[in-house]
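**Student:** Take a look at these structures.
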Structure I
Amino acid sequence: MSFTYLKPMPSPEEIKDMLPMTSKMQAIKKQNDSEIADIITGKDSRVLAIIGPCSADNEDSVVEYVSRLAPIQEEIKDRVKIVPRIYTNKPRTTGSGYKGIASQPDPTQSPDMVEGLITMRKMHLKAILESEFTSADEMLYPENWPYVEDMLSYVAIGARSVEDQHHRLTVSGFDVASGMKNPTSGDFSVMLNSVYAAQHPHHFTYAGYEVRTTGNPLAHTILRGAVSKHGNSTQNYHYEDLLRLADMYNAMDLVNPACIVDANHSNSGKKYKEQIRIVREVMASRQFSNDIKNLVKGVMIESYLEEGCQPISENQVYGKSITDPCLGWEDSVNLLYMIAEMNK
């Protein structure tokens, strides 16, 4: 047969019972959820800085990175809300390569989906315990949501998933801020249709159940650049792009118009140092136009302890990305201070 059934997966309840959120952690998440929601809805004038590794490949280095963000947050708390990226699933265009810690808890070993779920949850819990941040993750597989729904404060839907009906409907049942990226084609209407679907109620099947959702008013857009028909990166973070998106939002029946600008991926052409310049331009556009200031609620940055990236090996550099290249720590800290300085 085409499928070989290896072993049954534990239920979300079993995983949560094994690795529970404490009452203190639940209170931390509730507070973070509320603050992020207030920024998305415009009640809070701070900006979101969703920042962290391209993929969360190692518990020790990821938790150290997130913990280092905590004192920075305290210094800039009046102007910036930091949301660490702890991305445990990694989309692969061709289907080959490292797929994230949720699938492959040890990048040098074979996949183990059960151990991956346990490792993923342990890492999120340890990050909350040591930093009091609740994090962002990408929902690559909708069925994984019940395993982490009590821990995450932000969810991103990737460029390859945003056109998928199952992802759109699943987000309509979330109660946290959820960003829908533009597809790799760059079509804004696809992204906005995804937001529309996620903001409205639906009736469908999910995880073996017939379900009904109420809609997610915190669903919004993420601009991550695009790829032309010739395979070239094209940007969509410029002033004119942001005004165009604001106009398209106004033409649709959508609540809480909001956008996050992803400074890496096709916006930077994966030239990770360009993220500094791109974030500066986006913040300058917010200063120049009230329409853009009201729309753009933050930025997304790929950053780790060490800059650049490296191949998977038995001798990996601690805190250096094994997927897309990232900003290093010093540049990241300076960038966070710059965001705070420009959010006046």
Structure II
Amino acid sequence: MAERTPLYEQTSRAGAVFVDEAGALVPAHFGDTLAEYNAAQTAAGLVDQSPRGKIEIRGADAARFLHNLTTNDVLHLPPGGGCEAFLTTAKAKVVAYLLIYRSASPVDPPGFFLDVAAAAADRVIQYLDRYLISEQVEFINHTAVFAQMHLAGPRAAAILEQILGNANLPAGLLQHTEVRFDGKNKSWLRRHDALGLPGYDLVCPAEQAANIWQRLTQAGAQPLGLEACEALRIEAGLPREGADIDENTFAPEVGRNAETICYTKGCYLGQESIVMARDRGQVNRTLVGVRLPDGPVPHGSRLFAEDKEVGRITSSVHSPRLGMGLGLAYVRRGHQEVGTKLEVDMAGKRVAAEVVKLPL
């Protein structure tokens, strides 16, 4: 298949372009980062997320197979339901962060769709395939044939209702439904607050994407560049795989246990280490918000309490709400309470920092 033209190229004034973790070009802004940020907060912002991995898993044993390899309860997802989860190693180190959606059709056996980080689809399929023995399970990588957009903000639902007519939008978080933007071709609409604002993921056939993007912008959605998206994401305290989550991350450290880990399900890969951490009542480090003197600061910048290194910055940005830097950082226990004074190493110079409560 020919390389897809990024949807943001439907919009003029794309600013300085960065290369993301998948090797795709991403606009930093569309002329005015603060205007984009404000538009998302007060109306609606639109993001091209097409490089994200899209995997279909189907077969008679798909539900049990996923249940046994992920940290959340897949078996009891209702049709049209979804959950967050991790794939982990036996020691509960993160292999991938997943959004798992059960098919909206009440069929038996149910089918599932995985939404994963950009460039992660092949890696996730290879990992799952290692544990496939005799189960009737099939993996299909749909990344190249479907586009994906994220629409976020207080007017997101109104814009979708304007375009889709009388369609019932999914209401609960990670609920999803089938929709038809052109009256015939199937697309999917998922309720997902990826930027800490009321939001929806739209997954559609790639050949329809440019038209849908144009209709959304004409209805009032403002395209968002990377800078505005990162500011919203970090202010919401939401981790991103590739920045705040990698293969060295112990799953409970991410701090989304309620969303990603089911403690009442049966055995799964990594369960023993996760349960031991729960029973101890603590992990060695946790992802927290940190107020910084300015932002962004380099990934991996070290945090100190007096002369002791106690953490590292994983994401940072200039926060429009704070008017200064804000970051996510893994900080060791004993230094995680809101208001704890720290110092961040900036080119060999220690500068004041402070643990803050997220979301802002």
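The numbers here are math on the coordinates, done by the rules we state, and not lab data. Here the structure is a predicted model, which means the values were calculated and not measured. Cβ atoms are built from the backbone, for glycine too; each structure is taken alone.
**Student:** Here helix-only ellipticity at 222 nm (-39500 (n - 2.57) for each DSSP H run of 4 or more, over all residues; to 500) has been calculated and equals -12000, so which of I, II was it run on?
**Tutor:** Working through the options, I get structure I.
**Student:** Right, next: Out of I, II, choose the structure whose coordinates give distance in nm of label points 7 Å out along Cα→Cβ at positions 140 and 284 equal to 4.3 when calculated.
**Tutor:** Clearly, the read-out refers to II.
**Student:** Now for a separate question. In terms of distance in nm of label points 7 Å out along Cα→Cβ at positions 44 and 300, which of structures I, II is highest?
**Tutor:** Biggest value here belongs to II.
**Student:** Quick one: mean count of other Cβ atoms within 10 Å over residues 108-115 came out at 19.2 when computed from one of I, II, so which one is it?
**Tutor:** II
**Student:** Upon calculation of percent of Cα pairs over 26 Å apart, for residues 124-243 alone from the atomic coordinates, which of the structures I, II produces 30?
**Tutor:** II
**Student:** Of the structures labelled I, II, one was used to calculate log10 I(q)/I(0) by the Debye sum over Cα atoms at q = 0.11, 0.12 Å⁻¹, giving -0.78, -0.92. Name it.
**Tutor:** Value -0.78, -0.92 for log10 I(q)/I(0) by the Debye sum over Cα atoms at q = 0.11, 0.12 Å⁻¹ corresponds to II out of I, II.
**Student:** Right, another one. Among I, II, considering only distance in nm of label points 7 Å out along Cα→Cβ at positions 180 and 212, which has the greatest calculated value?
**Tutor:** Once distance in nm of label points 7 Å out along Cα→Cβ at positions 180 and 212 is worked out for each structure, I has the highest.
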